[in-house]
Structure 1
Amino acid sequence: MRVYVPLTLPGLSEAYKTGELGAGPFVAFAVTPGLREWYLSDDIEELEYAALSRAALESLRLLAADPEAPRRRVVVAVDVPDRAASADPDRGLDPAALGEVRVAGPVALAKAASVHVDAADAQADVTAAAEALPAADGGDDDAQFVVDGAEDHELLWFATQEIANLVGRGD
């Protein structure tokens with residue numbers, strides 16, 4: 001199963017240093033039955049993009065909680081055995097939990113398929129979105145518009161060999 005792990009650049013740096021994503025259990029996003037039902041598509045690429053987008057929103061939440069982290073969303077795509085990730089059936093159709101899974105234990109960063117990171121030109125919108133997130137969660141439509149502005153930026157795709165450069169440890 002492909003899961004999308006939300007991180008920040010410091011979180012990616014830590015994973016690079018330890019060689020592991022998460023200490024387990026940790027939150028990731030995947031194509032779950034609830035996401036399939038909500039998205040109404042059978043196209044696996046569209047569904048995986050929806051899961052990636054959900055992980056990007058969670059990365060924004062991590063940024064809102066860490067004012068020192070560079071304002072760039074980070075998502076790592078990694079394949080795990082199906083039994084290693086599980087969705088909570090009671091929250092399957094909860095809009096806040098669409099695509100959310102719990103990964104049971106640490107996953108080797110070497111198993112990552114790709115890394116997705118905001119371009120530098122997204123930083124202003126991502127910063128504003130992270131600041132507006134609490135108000136958006138409270139139902140403020142203007143704040144939600146600001147949060148949606150970050151989603152207008154597509155995450156860039158990076159090969160796993162580029163992680164060292166992304167975290168400033170490349171040669």
Structure 2
Amino acid sequence: MKTGTKKQKRAYRAISELEIMKDLKAYHPVLCGTIPIDIDIESSDLDIVMEVNDAEAFETKIRNLYSSKDSFKVKRTTIRGNEIIKATFVFQHFEFELFGQAQPVHTQFAFLHMVIEFELMKKYPGLKDGVIELKKQGYKTEPAFCKLLEIEGDPYEGLIRSAFA
């Protein structure tokens with residue numbers, strides 16, 4: 001991202017200035033989502049996924065580090081039977097979304113989706129423009145891919161199933 005698109009370079013600078021990867025290193029942070037694979041739109045955020053085995057300690061740390069940032073919020077919920085903790089805030093005109101759950105990053109849906117989407121765009125070069133157009137119409141990323149690829153059912157599960165079919 002350091003040498004990517006203008007938005008990727010701006011995102012890299014924001015992430016670097018915030019020192020978020022260093023400050024949260026213990027949680028194995030990985031930037032995922034649309035910006036790293038260049039299918040972002042104006043409203044796209046910076047998704048950082050992490051392996052969090054102690055939600056209390058993680059929440060305390062992110063509150064200490066980022067609660068002074070604009071629009072800071074933290075919530076806990078359950079997705080697909082897994083407890084997750086999510087924090088959002090704005091820094092240098094980017095919305096950051098920190099997402100933690102008790103499983104290795106490389107097995108989390110956000111990471112898997114990004115890798116699968118990148119590979120699909122390499123396989124089907126015209127896919128990128130279609131996804132971006134659907135995103136501008138209000139589609140989330142995974143449903144946009146599934147619509148274009150005619151993958152039925154839950155788009156989050158379907159995208160992963162399609163990669164292993």
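Thinking of 1, 2, which structure, once percent of Cα pairs over 24 Å apart is computed, gives back 36? The partial results should precede the final answer.
Numbers: 1: 33; 2: 36.
The correct label is 2.
Can you say which of 1, 2 returns 15.2 when mean count of other Cβ atoms within 10 Å over residues 37-44 is computed? Each step should come with its number before you reach the end.
Values: 1: 11.6; 2: 15.2.
The structure behind it is 2.
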- Item | Read-out distance in nm of label points 7 Å out along Cα→Cβ at positions 5 and 141, computed value 4.0, structure in 1, 2 | 1
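Taking distance in nm of label points 7 Å out along Cα→Cβ at positions 125 and 157 for each of 1, 2, which is largest? Intermediate results must be reported in sequence, preceding the final value.
On the way: 1: 2.0; 2: 3.6.
Ranking 1, 2 on distance in nm of label points 7 Å out along Cα→Cβ at positions 125 and 157, first place is 2.
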- Item | Structures 1, 2, by mean count of other Cβ atoms within 10 Å over residues 53-60: label with the highest value | 1
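Thinking only about mean count of other Cβ atoms within 10 Å over residues 45-52, which of 1, 2 has the largest value?
Working: 1: 17.5; 2: 21.6.
Largest calculated value belongs to 2.
Quick check on the output: 18 is relative contact order in percent (Cα under 8 Å, 6 or more apart), derived from one of 1, 2. Which one produced it? Please list the in-between numbers first.
Working: 1: 28; 2: 18.
Attributed to the structure labelled 2.
Rule-based calculations on the coordinates, nothing more; no lab input. The structure presented is a predicted model; accordingly, all values stated were derived computationally and were not measured. Cβ atoms are built from the backbone, for glycine too; each structure is taken alone.
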